[in-house]
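Any read-out appearing in this document is the output of simple, stated calculations on the displayed coordinates, not a laboratory observation. This one's a predicted model, so the numbers in the text were calculated from it and none came from an experiment. Cβ atoms are built from the backbone, for glycine too; each structure is taken alone.
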Structure 1
Amino acid sequence: MGPLTSSPGFPVWLDLLIAFVIGIGFGFSLEQAGFSSSRKLAGMFYGYDTTVLKVFFTAAIVALIGSQFLSYFGLLNLNLVFVNEYYVTASIVGGVIMGAGFIMGGFCPGTGVSALSIGKIDALFYVLGGLAGAFLFAETYPLIQPLAENAYRGPVKINDVFGISPGLFTLLLVFAAAGMFWVAELAEKKFARPDITGEI
């Protein structure tokens with residue numbers, strides 16, 4: 001979408017329409033993949049269903065390899081791709097809070113909205129809880145700002161941290177993913193829950 005929206009004279013309404021259509025497609029894909037089921041998502045933490053790990057890791061690898069190829073053929077300038085600012089302490093604390101919410105609620109923000117769109121009551125309370133959390137964060141930010149901005153590292157990339165090329169990092173990540181998928185298969189066999197997975 002980037003090359004289109006950066007074009008001179010590209011209308012804002014069409015930009016928003018494209019984003020809206022992509023969002024609908026993403027939500028539809030999540031629902032069709034079964035990610036609107038809190039049991040399926042919680043299964044990743046208990047080991048009996050690692051579909052979430054496989055799907056999202058595969059998506060990340062495909063996007064990473066695709067961007068590398070686009071860059072190689074001169075169709076994408078990776079130096080212009082936005083990289084999130086990295087705050088070490090905030091990332092750790094936020095990761096723990098989100099992980100706890102994920103396992104207790106059975107959803108992440110995207111899958112929660114997807115489940116809500118098909119009328120899941122548990123997703124309704126999950127989304128409301130997320131909105132309440134966002135409100136509390138905004139209202140208390142002056143108090144937690146020192147924590148949130150602690151250990152700032154800038155917009156860093158993992159390959160830069162390890163001093164390796166993007167291509168080598170991509171290759172290593174593919175091998176890591178293959179290993180994780182193998183471990184995930186073993187976990188599903190060890191912690192199999194036919195009484196739950198059969199209902200999803």
Structure 2
Amino acid sequence: MARKWSNLNLPGALHYVSGNFLNRLAVFNDEKCCQAFVDELRKLIKRWPARLITYALMPDHFHLIANPRDGRIQEFTGELKALAAKAIVRAESRFKFLETDEGHHVWQESFKDVALWSAWMIRQKIDYIHANPVKARLVKSASDYYWSGFGSFYSRSDMPLAVDHDWWWPDDSEKLSQAMKEMGWYSFEKRKS
């Protein structure tokens with residue numbers, strides 16, 4: 001049985017990530033909560049380090065494409081959700097998040113991650129993320145949606161958060177090749193022979 005390419009720490013790959021608020025609460029309808037998430041994402045990208053290809057904050061979830069230098073997308077996303085949850089709770093108290101001994105329960109437990117391993121997949125996910133606010137009828141044009149990487153992606157604006165135009169780390173192809181070998185996958189070149 002083939003292994004799934006989802007929720008894997010796969011060094012050298014771009015990762016499409018999506019995460020939902022608990023009970024699909026529309027937290028990102030509040031600008032303070034959006035700003036809190038963006039601020040935490042900006043800090044995490046610098047500290048981790050990671051490349052941010054694009055993103056969109058939808059009312060009850062987020063999408064992003066990232067390339068953490070170490071490939072640890074599970075830990076990167078977990079850290080982002082933890083930091084953003086605390087910042088969102090501080091930013092807006094009108095949301096009644098479930099309180100536990102460990103803090104507020106803001107996000108659904110899991111998240112979706114898909115390693116993007118082809119140019120077609122990368123383009124498809126970028127287009128999907130940028131079109132999501134239009135499809136949800138939040139705006140008429142993707143360029144009109146503020147809480148997205150669309151503007152930075154196409155016009156190199158840095159508002160509200162700049163995205164990276166250089167998506168790859170210098171040794172990504174070697175890391176991806178090694179990770180695929182360790183998982184029992186072979187490169188396309190080997191399959192041809």
Structure 3
Amino acid sequence: MGVRTWLGSWPVYRQLTGSDPLGLGAAAKSARSKELTARTETADSVARSICPYCAVGCGQRVYVKDGQVTQIEGDPDSPISRGRLCPKGAASKNLVTSELRQQKVRYRRPYGTEWEDLDLATAMDMIADRVIAARDATWEDVDSDGRPLHRTLGFASLGGATLDNEENYLIKKLFTALGALQIENQARI
């Protein structure tokens with residue numbers, strides 16, 4: 001390879017001698033960068049969503065290829081965020097694609113030292129039994145003056161910021177119907 005050929009492949013030389021003095025176009029491109037395509041261009045479909053991390057409700061575009069999420073970006077059509085995402089929202093692809101994400105129900109028995117895997121039906125039955133037992137043990141129909149209360153202080157709900165508005169609405173309705181008073185959401189704290 002001659003010096004002239006080598007110089008011609010150097011981006012700074014192309015920038016200084018070519019028609020792209022700022023290095024924003026052809027001068028900055030290499031053979032390798034010309035082969036690259038954005039993950040968003042090869043997506044089979046794009047779904048619009050809301051970022052799950054806080055109560056702001058930034059719009060997201062979720063790019064899917066072969067049934068797998070390949071990229072999540074801000075939605076420029078969102079009147080809330082206009083295509084922008086905070087660092088957590090920009091990294092939310094890991095929320096659904098991380099290999100560290102739990103895919104099973106994990107349970108550690110009282111005073112136990114080891115985790116065990118449970119099937120979902122067993123775990124849901126355990127939770128339902130405990131909610132019913134706590135509600136029965138702590139239910140208050142009336143106060144000392146006979147005024148109606150219809151409540152329990154035996155359990156509470158602290159929702160997470162990874163739940164969307166619809167999920168939080170349903171959780172609020174469920175816990176209110178069960179008689180709970182302490183219902184809060186992490187996104188608001």
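For this structure, a couple of remarks:
- Among 1, 2, 3, which structure scores highest (criterion: distance in nm of label points 7 Å out along Cα→Cβ at positions 16 and 152): 3
- Here helix-only ellipticity at 222 nm (-39500 (n - 2.57) for each DSSP H run of 4 or more, over all residues; to 500) was derived from just one of the structures 1, 2, 3, and that gives -12000; the source is 2.
- Among candidates 1, 2, 3, the computation of FRET efficiency 1/(1 + (r/R0)^6) of positions 96 and 144 (r between Cβ atoms, R0 = 30 Å, to 0.05) that gave 0.05 used structure 3.
- When relative contact order in percent (Cα under 8 Å, 6 or more apart) is computed across structures 1, 2, 3, the figure 13 traces back to 3.
- Structure with the greatest value (metric distance in nm of label points 7 Å out along Cα→Cβ at positions 56 and 136, set 1, 2, 3): 3
- Comparison of 1, 2, 3 by FRET efficiency 1/(1 + (r/R0)^6) of positions 120 and 176 (r between Cβ atoms, R0 = 25 Å, to 0.05) - largest value held by: 2
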